[in-house]
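So, here's a batch of structures to check.
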Structure 1
Amino acid sequence: MTDNLAKLQDIVGKQLGMDPNDIKPDADFSNQLGADSLDVVELVMTIEDEFDIEIEDELASQISTVQDALDYIDKHADKN
């Protein structure tokens, strides 16, 4: 979903101080976007709030790219 991608790019951009247009789906949060572990935790919490979903800790640790997060959002946001 393009809307979810744009919303996710805005969230990540605000959290990491980046231009949302520079955040590509295949970008790795840690390696390419420079997010540390605290940034990732805060991103997960913000994603949960903004998309009204819950991401279990075990699954959150498996989300390493923007596309991983988008796939999770697309799969779970519609269930609420």
Structure 2
Amino acid sequence: MSAPTAEERRACWGARDQYWHCLDENRDDFSRCQKLRSSFEACCPQQWVKYFDKRRDYLKFKAKLEAGEFQPSEATGKL
């Protein structure tokens, strides 16, 4: 894989931002954002898509943790 050009990177990040905005607006209802997800996957290298998906999960977890809303599961306490 060759490195994406600046234009390709901007297109990828724009598609990601639109998809994430849709998820935020629709409370993570993936079915409502399917077209944007397809565009995101088409604009970005597969490894980037995987990274951005993990990054979003991490950022949501971090926000909950900082807000004091995170509650560990019962299974976590038994480890």
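Coordinate-derived values only; no laboratory data. Since this is a predicted model, take the numbers as computed values, not measurements. Cβ atoms are built from the backbone, for glycine too; each structure is taken alone.
So mean count of other Cβ atoms within 10 Å over residues 17-24, computed for just one structure, reads 16.8; which one of 1, 2 is that?
The correct label is 2.
Given a computed value of 3.1 for distance in nm of label points 7 Å out along Cα→Cβ at positions 25 and 41, which structure among 1, 2 does it belong to?
Derived from 1, not from the others.
With relative contact order in percent (Cα under 8 Å, 6 or more apart) as the yardstick, tell me which of 1, 2 scores highest. All intermediate terms of the calculation are to be shown ahead of the outcome.
Numbers: 1: 34; 2: 25.
Ranking 1, 2 on relative contact order in percent (Cα under 8 Å, 6 or more apart), first place is 1.
Out of 1, 2, choose the structure whose coordinates give helix-only ellipticity at 222 nm (-39500 (n - 2.57) for each DSSP H run of 4 or more, over all residues; to 500) equal to -17000 when calculated. The partial results should precede the final answer.
On the way: 1: -17000; 2: -22500.
Of the options listed, only 1 reproduces it.
Using Cα Rg over 2.2 N^0.38 Å as the calculated read-out, with 1.34 as its value, let me know the right label among 1, 2.
It must be structure 2, since only it matches.
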